[in-house]
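Please go over the structures that come below.
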Structure 1
Amino acid sequence: MERLPGFRDFYPDPVPSGDALAWSAGLRQHIQATWRRVAQRYGFVEYDGPPLEPLELYTLKSGEEIVQQLYHFVDKGDRAVALRPEMTPTLARMVASQERHYKKPLKWFAIPQLFRYERQQKGRLREHFQFNADIVGESDPAADAEIIALLVDTLRAFGLGPADVVVRISSRQAWQAFYRQQLGRTETDPAHEYAFYQVIDKLERTPREETCRRLRELGIAWEQVEAFLHQCSPTQELQVVLNELRDRGLQDFVQLDYRVIRGLAYYTGVVFEAFDRKGEFRAIAGGGRYDHLIHLVSGGRVDLPALGFGMGDVVLTELLKARGLVPAPQLRLHVFCLVEEPSLRREVLQLAQQLRDAGWAVDLPLGPEKPDKQFKRARDAGARFTVSLTREADGTKVAMVKDLQRREQIRCAPMEVLRRIQDATMSSGA
């Protein structure tokens, strides 16, 4: 039985080689723990939602064309449903339903697993885990600066510096003003306007001739777009955001760049994307302000400004590997209790339970094993200590504690094992 295309298996380290979709469960834990730690440092609280949502939640926002990109079906209750491809619609639904119970602004984050039925390519699979952070109920540009600062500090927490990554900041409002100026009117066809945004969103991935042709079809000259990109003067709201990021000392991580526009239709203001400086990978993260989405999802009942970003684990993992920033596998075992004398197994079990109750990671043989095989298992598991019990000629039980890191051995009474391990660990700073 084989794994479905585009899905990953997460193995304990060391990960089997030769399988591109065999990934490290330990690295996944490191990434998610880092996401969670930085979000909480910024005062964000965690939420989650169901992995299965009504299909309408996504077609309402993105139109019927989104359906071909989803894992969707009709369930046993005759409901059209889909595995969640993104988290923002779920957040909008949840906030619209219960926002009266929370003081604003909301600062929420989630780490969902998301699913999209797409063609596999570098940096994109059919499932991934994603760090989503959003601020709801605040329209001031300071909120945009706060969410971008969280993104920057998350990248910093992985060891990435301004020479490694850059957050390119832009404005949907600036582009809207440009678009309407080019057409000479303030009211435009939303579908036509969105088509223009799609052309801009693909500037760096589309041949220039194709871009020029598509712009001509929309009634806009490439030369005007090129001049706008070259000028790249910040709007008032963008200047506030840039100033706040400078005041935080994060200016080296950000860059004003109107080539960023974000392809999703619901963005309304400041938008941004994070990239590696060498341009080797897809966007690491992206987001922006979406002030009308909650109003749309709630059917007009709730109207709250919102903004946020998503950072997937696939591109991030590739970048960390390329920059040599994947941490060594963490010590998964503190103590291995050896059963060298089967007659003392009961006492070994009692000792193992005492150590586990004290918070130590402890393992022991579950069946009969030769002592040398047990010791090899302790070594392979990365245990810091081994503990064995022996019986003296007069019947007294003695514990032998071996510190494998310092190559020292301690002889003590069984009741002293916990204290001796604690003392040895504190003295070495481990």
Structure 2
Amino acid sequence: MSKTEWRIGVAGLGTVGGGLLNFLSDHPDFAPAGGRAIVTGVSARSRSRPRPFDISNLPWFDDPVALALSPDNNVFVELIGGSDGPAKAAVEAALNAGKAVVTANKALIAEHGAELAVLAEAKGVPLLFEAAVMGGTPAVKIMREALVGEEVKSVAGILNGTCNYILSEMDSGGRAFADVLAEAQRLGYAETDPTMDVGGFDAAHKISILAALAFGCAPNYAAAEIEGIDQVALLDIQLAKDLGYKIKLIASADRSADGVLVRVHPTLVAQNHPLAQAGGALNALFIEGTRIGRIYLQGPGAGSSPTAAAVAADIADVMTGAVRPVFQAPATTLKAFTPIDPAKSMCRAYLRFLVKDEPGVIAAVSETLAEAGVSIESFLQKPVGNADGVPIVLTTHAVAESVLAAAIDRIANLPSVLDRPRLLRIARI
């Protein structure tokens, strides 16, 4: 095997895998060091499944672990997906065999990244995952390479293109969540089972990885607070617009002296804010550091070509001999961060109530908030067609979330309130 010839085993032949095969077939000499990348084996769940690319001339492996262990490749690319099962087994096998691993699997890195990093560094081989976060937008490279030595205070942004597409279409077209989700599935933006996306779990995997890179710690997906967009009503989209906001699914990681708070939730963002302008399936991210101030990234977060390009960039790093810790610090020194109790964090909030159309309702709500220690910033009462009851919207000044939760519990029990009040946080970024 020539030192300049890199033989690639690819496990997973979905959208990204197909894009990668096409790229490497068309550009085998793409790496800047003059190496040549050749695919020498592939694996997927079904060999006979129709695909828009040709694999007939490639050696086939039913078992991705067998592909990972094959002596005919020295770089293993894992595009299977999932935090456990065949993906994890194959990656562990490749690392144990002393092979470089490139993956787009955010769940695997978010949930098992620390232990895999220990294995990779013990074997002296790269474990690279640029495509796991923001697709073709190089967020991981910036965090892992360009910001070494920087003290990052926070990262926050839009990390799931499916949710961003759905919320953007609800806002621009005035359509309900279920209608837009069905369209997203027809267009291929959403899976048949969209839970990972609309439930916020995909974004939580990604922000867990970014938090580890930003703060020099082990990924701690279990500590993330997660709320998806499946309960975002068109009514809230419309009322937020009247208040000068758009609703976006924001993933954030903030560090303080007390620890780190990692969370994903629907958030009101001012209409003139860069994150509000990132529409469709775009991803966008703010990185804030003590020396650099704020950096803003925006780009494609998914798709065959952008994500395959990110995988190819990692392969190029392997070919050029780039060596650095998997995360910001040696894997054996990584520790999980201390999670901050979200109830203690401060936020401004949007509170929406559906109430009976009768005298004294607004006074009762306002008095209850005042007694709980919640200060009202603005107020909107606007009858909306097809709404049950009269919607009342309040925005609050910054207050501890535990105080807000207690106030909502009290208001929900008022006889004039028809259902549980809706809480959405207002962005601080």
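Each value in this text was obtained by applying a stated rule to the coordinates, not by laboratory testing. These figures come from a predicted structure and were not determined experimentally. Cβ atoms are built from the backbone, for glycine too; each structure is taken alone.
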Legend entry - Computed 13.8 for mean count of other Cβ atoms within 10 Å over residues 28-35 - originating structure among 1, 2: 2
Inset, instruction - Supply the structure label, taken from 1, 2, corresponding to volume of the Cα convex hull per residue in Å³, for residues 92-171 alone with the calculated value 154. - result: 1
Legend entry - Which of 1, 2 yields 25, 51, 21, 3, 0 [P(r) over Cα pairs in 20 Å bins from 0, in percent, calculated]: 2
Inset, instruction - Figure out for me which of the structures 1, 2 the number 10, 35, 34, 20, 2 belongs to, where P(r) over Cα pairs in 10 Å bins from 0, in percent, for residues 124-267 alone was derived from the coordinates. - result: 1
Inset, instruction - Supply the structure label, taken from 1, 2, corresponding to percent of Cα pairs over 28 Å apart, for residues 12-187 alone with the calculated value 34. - result: 2
Inset, instruction - Compute distance in nm of label points 7 Å out along Cα→Cβ at positions 180 and 372 for each of 1, 2 and report the one that scores greatest. - result: 1
Legend entry - Which of 1, 2 leads on FRET efficiency 1/(1 + (r/R0)^6) of positions 236 and 292 (r between Cβ atoms, R0 = 25 Å, to 0.05), largest value: 1
Inset, instruction - Identify which of structures 1, 2 gives the largest calculated value of FRET efficiency 1/(1 + (r/R0)^6) of positions 52 and 332 (r between Cβ atoms, R0 = 35 Å, to 0.05). - result: 1
